[in-house]
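K.L.:
Just below sit the structures, each encoded as structure tokens.
Read the figures in this text as sums done on the coordinates, not as results from a lab. What you are looking at is a predicted structure, and each value in this text was computed from that prediction instead of being measured. Cβ atoms are built from the backbone, for glycine too; each structure is taken alone.
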Structure P
């Protein structure tokens with residue numbers, strides 16, 4: 001099994017693997033180009049995102065600056081919007097549904113490291129996939145940690161640190177993020 005296969009499957013892997021380093025650098029080149037595009041050059045941004053991401057739906061808009069590790073592990077649904085400073089560390093897949101809004105300086109992280117000091121010293125790392133449902137709103141400065149699932153129609157309050165799964169149809173906030181209330185169909 002290659003280091004890339006291990007990485008995507010959430011197993012311990014070496015990020016220093018030559019294939020992974022090459023792909024990491026290629027992604028950085030595309031991200032740099034994306035981040036320096038003129039504000040009115042949406043066609044160029046679209047082309048760069050198609051080249052970078054695993055997939056993207058219609059009406060995807062990411063406000064520069066944007067950062068990610070590889071790009072090919074990011075799958076975006078239709079009508080996705082990310083505000084300034086979005087970071088997606090995509091050593092494992094990040095699946096984001098339709099009609100999702102992400103506030104400024106949101107970090108969606110799949111990368112993590114072993115708790116055991118000897119394993120960390122050996123440069124082994126791993127990841128856990130993140131799954132964000134449809135019609136989700138993530139407020140500014142939120143951190144979504146590895147392995148988290150955020151349910152459909154939920155809202156994550158600004159500044160939250162999401163360490164555990166969040167169910168459908170709730171407002172959740174805090175550090176650690178917890179459910180504050182259920183969202184009713186016609187409520188605010």
Structure Q
């Protein structure tokens with residue numbers, strides 16, 4: 001999925017995935033003491049803005065200039081500040097052991113690159129830091145609620161368990177949920193949810 005495709009999608013006036021945070025992410029974030037949070041592939045900024053509203057120092061990044069523009073607009077409309085950088089998942093450069101939370105919310109990468117990207121992102125978490133992940137499972141192809149239509153961009157429980165085997169897994173489950181993320185994710189969908197901690 002190219003930068004051009006995302007720029008085109010995010011150039012619409014409406015927020016494709018809504019202005020409110022992902023439900024699983026917000027539920028898990030609310031359990032934690034605010035600190036520094038990293039949000040890769042942050043899109044239109046809704047999850048970073050929510051974190052900032054809760055007192056977190058939020059750094060989001062994406063390859064899309066349009067996503068960044070709308071994320072900063074959303075932050076300004078809510079009277080909070082986020083840091084939003086243009087970076088690529090494969091070349092992201094952050095300090096090691098720096099963030100208290102890493103949130104991967106519907107971040108889908110090609111199967112051939114997925115594990116390397118996931119394992120690289122873990123480096124940026126402090127020891128004891130929390131990973132919150134929600135993404136579509138391979139069974140999402142049965143549903144019309146959004147997400148990639150290529151099976152190689154979807155997850156299995158085994159994929160996620162393997163990618164994050166260096167972490168302590170607190171919660172890992174595949175489930176069918178009712179999605180309500182703007183117009184982009186609506187209706188029943190098959191997702192994988194993970195909460196894990198860096199050792």
Structure R
């Protein structure tokens with residue numbers, strides 16, 4: 001596995017061997033999403049002090065998905081959208097933010113993230129529900145999951161736009177990647193508008 005740049009080690013290592021409530025342990029685990037940088041930005045020259053964390057990306061994706069679902073997608077269940085968006089990156093707690101440069105196959109990535117998700121969720125009440133939501137997102141087995149996947153990529157393009165406005169260059173591939181993943185006409189129009197702002 002490639003080494004991931006982070007602000008600090010996974011906080012769960014700080015409580016190793018302690019007899020604590022499972023919810024506290026799970027919190028220390030997923031708190032690592034606040035520590036882990038989005039690796040693609042670092043690789044493109046965004047310095048660590050300006051680089052978003054995985055948790056910041058997940059938060060922005062969730063808020064964006066909720067706003068859009070509520071306003072423009074009445075056929076979607078906004079509560080399901082929120083749950084999918086909140087949990088979609090939890091596998092990265094132990095796997096990290098793999099990028100195409102890491103040359104990890106989608107099958108291997110899914111296997112690694114499934115192991116991480118199971119490790120985190122298995123200690124919680126309703127573990128099956130949480131694992132089911134993660135699987136729904138991975139399999140793209142509902143309209144809500146497909147929507148959240150597109151919003152995940154739209155958020156990436158929005159963040160790239162912010163970074164460009166802040167003076168960082170060489171981010172074309174993030175817009176191209178988003179364009180390949182986004183198919184809904186409204187979301188395509190938003191992405192196209194971002195492109196005219198460049």
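K.L.:
For structures P, Q, R, which has the highest computed value of distance in nm of label points 7 Å out along Cα→Cβ at positions 9 and 129? Kindly include the intermediate steps, with their values, before the conclusion.
P.N.:
On the way: P: 1.3; Q: 2.6; R: 3.5.
Going through P, Q, R one by one, distance in nm of label points 7 Å out along Cα→Cβ at positions 9 and 129 is largest in R.
K.L.:
A follow-up question, please. Which one of P, Q, R has helix-only ellipticity at 222 nm (-39500 (n - 2.57) for each DSSP H run of 4 or more, over all residues; to 500), as calculated from the coordinates, equal to -19500?
P.N.:
R
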